[in-house]
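Following are the structures in question.
Please treat every number below as a calculation from the coordinates, not as lab data. Every value quoted in this text rests on a predicted model; they were computed, and no experiment measured them. Cβ atoms are built from the backbone, for glycine too; each structure is taken alone.
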Structure P
Amino acid sequence: MGIVQKPRVSYYFLKSRVISTPEFADVIRRERFELICKFLHFIDNESLPTYQGPPRLFKIYPVICHLNIKFQNLYLPKQNIAIDESLTLWKGCLSIRQYQPLKASKFGIKTFELCESRTGYLWCFLVYRGKNMVLQSSLITPDTPKTAAIVLELSEPLFGRGHTLWIDNFFNSPELATKLKTEHSTDCVGTLKLNRKDVLKEVKDKKLEKGEIIARHSGPVRVLKWREKKKCNCGVNIPQCRDTHTGFLTKAKKQRSFGRD
């Protein structure tokens, strides 16, 4: 709990001179604390017939809404923001539990999060509920790809405020970058898969030698690819460019691509 970490909850209430922390027992009795944890509840079960939120999040949906509102009201992110996925460790039985072998936790609750790049402040988040999850943003149409819909859902309140959005190749596409720049006045930078729709065949098929580079642009979108022997630093100082564009940085085998819109 908090700064003081112990293997079991009951250890916080022990009176042993070696490991005692009397502050906990002074505030609440152990039996009372365990009883509250056992019956902790956030919503009235009788409200289920009128409930309009995600069915799988019925028990905790009021808490999720409250946290998102508070996070957004208390702080406005600086220019650079980022969207990525996260996995919170959970080993119990849960219908929304995900398995991601490349993550440190592997099993857990998957969330999509918008954070400020400088401080890591979590500004808003979505709990992944499965491939059929429904998003509520008015900017989303039936033809909008699911990954692009997540970006629009999370970043919509910040459109037109001068932010630069950083995303990886799971979310990024030329279509999304164009939409963000032309319709919502928002720059974006990120990695890009070369098999995405609207990526020029010339860029996809170009074989590069070490140190070579290729760049193409169409409208507000620019894509750039280069090759190095070793991994290179993917950070690009977009704000110092004379013309601000949405960007892409893509790695395909030993080749890398970067684009800005």
Structure Q
Amino acid sequence: MLRRQRNGGRDLTDALAGLFSDSTLGLLALDPPGRGSFLLAGFLNSVMIAVGATVVGLCLGICGAWCKLYGGPVARDLAGVYTTIVRAVPELVLILIRYFAGADLLNRVLGMLGYPPTDIPGVAAGIFVLGIVQGAYSTEVLRGAILAIPQGQIEAARAYGMSPALVMRRIILPAMLPFAIPGLANLWLIATKDTALLAIVGVNELTQVTRTAAGATKAYFTFFMAAGAIYLALTLFSGAIIGRIERRARRGMPSIAGAGR
């Protein structure tokens, strides 16, 4: 038994030594033959897609929350159908629908209008699809944040004769920010991870380029551990930035234990 334990410890030491050897770490170098530059390009594409999807989702979420709370019957029904369908269908299925059925439908419409078929860039298509998903969840986050605002503030703004758009810009948006930031921050982190789903359709984001590099070098453990470390670093950096934003947004409000951490 003691001999087995010693052999097991020696095997683990040899495995770690092989993992952190110069030849293994050389695969992550930015200069050829290292593949670090490919990982960096994929990471930048992932961040670009996540930022774009978050911006699109915020715009859709503001419109959806406004329709659900203050819109007419038709606007409320349309917003309800949108959030129900998008939240019910898995993101991967929506991505496949967009990339295959959506692209085919678009080219057929262009053909009927006399235009040649087109190929939408993968980054733009990824921003569109994930933005639609983010918009559905942002709608509910912002709707809950608006409902958390004391209604007396909104009624006072209306009593002063403010238009609905001015009430939204001057009263609702600033007042709901402290309530919306935790949910929106969570959606941002989800967006950074959902970019990995785009690898299934060949978008050159971090997971896709990691899989390509690992397949070419057979160093699967090294490259996927590096990708995991990059995702973790992005999450920690985002958490620090979001914490500062939340503390600034809550200035003048009663302090809550753990707020802004």
Structure R
Amino acid sequence: MILAGVTLSAIAHWFGDAQHWRGGDGIPHRLVQHVTICGASLLVAVAVSLPVGVVLGHLRKGGVIAQNLANMGRAIPSLAILIIAVPFLGIGARPAELALVALAVPPLLTNTYVGMATVDDDVRDAARGMGMTATQMIWRAELPLALPYILSGLRTATFNVIATATLAAEIASGGLGQFISTGLEVNDSVEIVCGAILVVALALTAELALASLQRAVVAAPLRQHRNTRRPINQLEEPDDANFPDAA
């Protein structure tokens, strides 16, 4: 078993070893690699998902597409995408980023679509009555109300990407997963556990940071009246309220 022989003192000794904090195999370098891979993947996913989700949600069309993408994102293993991508892209960061983008797009696209599509009709009518164009209505009326959903999707995508990026070590992309991979190769249970602790710590730090950002930029009434974790769960049994054209 991996945890056999792993004690708190052994973990403390591993983290206290200066060799693990310097050089190309040190924690700081691996952390930068991990954050770089995750950050690049999330940026691409946001650039792809946000415009599509905003437009489809504004038009209230494409609910079935959003639903199917969410289901596909849960069904396709990231490791399978890595294996398929390696023969075409080679080893390194590119196949890992491709797999992570594929993992991040579904929650981002789905939450953006649902946030835009569920904006109250009275808000839309009021915006039209004020003479707003479609672009003005999106920026001034719909996006502010959809922001809790969008940020919730970003939090979900970020957490999943950070956790899954540990697989990047299997194709020479580095990152914190390298400690786990190396530990498995040499049967070092302590290094495996410490690598997992680092990944969990990074994921929780990112989650707390994004939760604080969401609390800072989303108005209190929206936090109280719009359940920002609801869209992903509702996709399991979509209804007309979330996907107006899916009926």
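For relative contact order in percent (Cα under 8 Å, 6 or more apart), find whichever of P, Q, R sits highest and give me its label.
Biggest value here belongs to R.
Can you rank P, Q, R by mean count of other Cβ atoms within 10 Å over residues 134-141 and just name the one with the largest value?
Once mean count of other Cβ atoms within 10 Å over residues 134-141 is tallied for P, Q, R, the winner is Q.
Determine which structure produced the value 1.7 for distance in nm of label points 7 Å out along Cα→Cβ at positions 54 and 94, calculated from the coordinates; the candidates are P, Q, R.
Attributed to the structure labelled Q.
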